[in-house]
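> Below: a set of structures, written as C-alpha cells.
Only the coordinates and a few stated rules stand behind these numbers; no lab work does. Because the structure is predicted, anything quoted here is derived from the model rather than measured. Cβ atoms are built from the backbone, for glycine too; each structure is taken alone.
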Structure I
Amino acid sequence: MLRHGQSKANVAQVIASSPTVSIKEYGLSELGKTQAVRAGETVLAAFEESTRARSILLLTSDLLRAKETAEIVQQVAQNAGISIYKDSSLPNIQNGLAIETRLRERWFGEWDGTSDKNYPKVWKDDAIDPDHTKHGVESVNQVVHRTTQCIVEWDDIVSDCFVVCVAHGDVLQILQSAFAKMNAKDHRSLEHLETATLRRIHLADS
C-alpha cells in the first residue's frame, strides 16, 4: 500500500474528505509530485524483488491527490519498461489505473474542511469504540468493511500482479489493522504511515 504524496490539503492543514470537493481539488503539491516520483522508484525496486509478479496493478482512490500519485507511479513504471495491468474489460480500469471509490479517504463528517488539528479528537473516540460515528464521521469498522472488501474482490480477479493500493492516511492505517487481525479501534497504535511511503501488508496468522 502507498500513501499519496504531500497534497495541497496537507499544506493548508485542512481535513479534505469530501469526494465532491476532493475529486477535483487538493491535488499534489510540488513536493508531493517529487515524492510520488521517488515512491514510484520504490515501487519498482519492490516489484523487481518479487519472484512471481509479471505486472503492476495500481488500485487508487479517485480523490485527486491519490490519483495523481498513482499516475506518476504508473509513468515511472512505464518508463522503466514495466507492464501495467489494464484489463479494459473491467469497468473501473481507466488509462491503466483501477479507480476504486472504496479506497477514498475516510469521511470525517462535521470535521471535513476544518483544521487537521481535529484528527486526534476523532482518533480518541476511535480508541473507545470502533463503531462510533460522532460528529457524522465514518466509523472505523465501516472503513474496514469497504477496504477489505475491495482487496478481497481484486484478489479474486487478478493473479501474478504486484498490487499497490494508493490511498490516504486514515484509510490505510485502518486497513493495516485489518490485515494484522487486530481490533481496528487500535489503528493509531500502528506505525504512522508518512506521505508517499510504500508499506507491504501481510495477512497475519490466526
Structure II
Amino acid sequence: MILEVRTNSLKVGTVGKATDIFAERVPPRLKVSPLAGFFQAEVGPLNQIHMMWPYPNIAERERCRNVKVEGYPPPMGEYSVGLEVQIFNAAPFSPPVEPRKLGELYEIRTYQYAGGSIPHVIDAWGTRIEERQKYSPLVFAGYSEFGPQSVWLHIWAYKDWNHRAHVRHETHAKGVWPPRGNPAAVLLRQTNALVVPTDFSPWH
C-alpha cells in the first residue's frame, strides 16, 4: 500500500476558504478512490492543508488520477503558494488505512535518514511498535517512494493536546519510546507538524 501526501501551502488568511472548497469538491472524487485524511496545520509550518490519499500501488494511483471528475481538483490558484507531493510505501507494521476515529490531534513527523538506513529503521520499530501503541495509536508509518529519498514518515493520533504531552512524557520515562538507535540508521534531521482533522476527514 502507498500513501500520497499532498501538502498545499496557502496565502495567509485563506485556509478556511480553501478547506470549504475542498469540502464541496471532494465527495465526487471519492467515487474514484477513498480519502484517508484531510488536515489543517496548527503547529509547525502554518497556513497549510494536508491531503492523504491511499492506493494499493502506483499503477492504481495512475489509473485513478486519469479518471476525469467534474470540478476536481478545485482551482487553488487564488489561494495556493505551493504544492508538495510525496508518496510513501507503508511499513510492514503500518495499520490498514481506513476511516478511524482516533482523536482530535494528529502529529505528522518526518525523519530524513542517510541512504541505506530505512531497513534498519523498520527493524528497530518492528520490535517496539506494539508496546508503543498501548499509549496512543499509530496512524501510518512508511518510507518515501517518490520525492526526497530515505524519508521516514510516521503519523500519530492523540485525544487532545494534554494527551500528547502525557504520552510523550510517559513513554520516555519508561523507556518505551523511541526505539534505541541503530548505528547503521543515520538520522540527519527531523520535522514535525501538529494538525487537526477537518469535519470531512475519514481519519478523525
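> Out of I, II, which one gives 2.3 for distance in nm of label points 7 Å out along Cα→Cβ at positions 16 and 176 as computed from the coordinates? Show your work: numbers first, answer last.
Working: I: 2.3; II: 3.8.
Derived from the structure labelled I.
> Upon calculation of Rg and Dmax of the Cα atoms in Å from the atomic coordinates, which of the structures I, II produces 17.1, 52? All intermediate terms of the calculation are to be shown ahead of the outcome.
Working: I: 16.3, 48; II: 17.1, 52.
Here the read-out was taken from II.
> Could you tell me which structure in I, II was used to calculate log10 I(q)/I(0) by the Debye sum over Cα atoms at q = 0.10, 0.12, 0.19 Å⁻¹, for residues 64-183 alone as -0.37, -0.53, -1.08? Provide the component values of the computation, followed by the final result.
Working: I: -0.37, -0.53, -1.08; II: -0.41, -0.57, -1.15.
It must be structure I, since only it matches.
> OK, next. Kindly point out which one of I, II the value -12500 was derived from, the read-out being helix-only ellipticity at 222 nm (-39500 (n - 2.57) for each DSSP H run of 4 or more, over all residues; to 500).
Computing helix-only ellipticity at 222 nm (-39500 (n - 2.57) for each DSSP H run of 4 or more, over all residues; to 500) on every structure in I, II gives -12500 only for I.
> Out of I, II, which one gives 4.9 for distance in nm of label points 7 Å out along Cα→Cβ at positions 48 and 136 as computed from the coordinates?
For distance in nm of label points 7 Å out along Cα→Cβ at positions 48 and 136, the value 4.9 is produced by structure I.
> Looking at distance in nm of label points 7 Å out along Cα→Cβ at positions 24 and 120, point out which structure of I, II has the largest value. Write down the numbers at each step before the final one.
Values: I: 3.5; II: 5.2.
Going through I, II one by one, distance in nm of label points 7 Å out along Cα→Cβ at positions 24 and 120 peaks for structure II.
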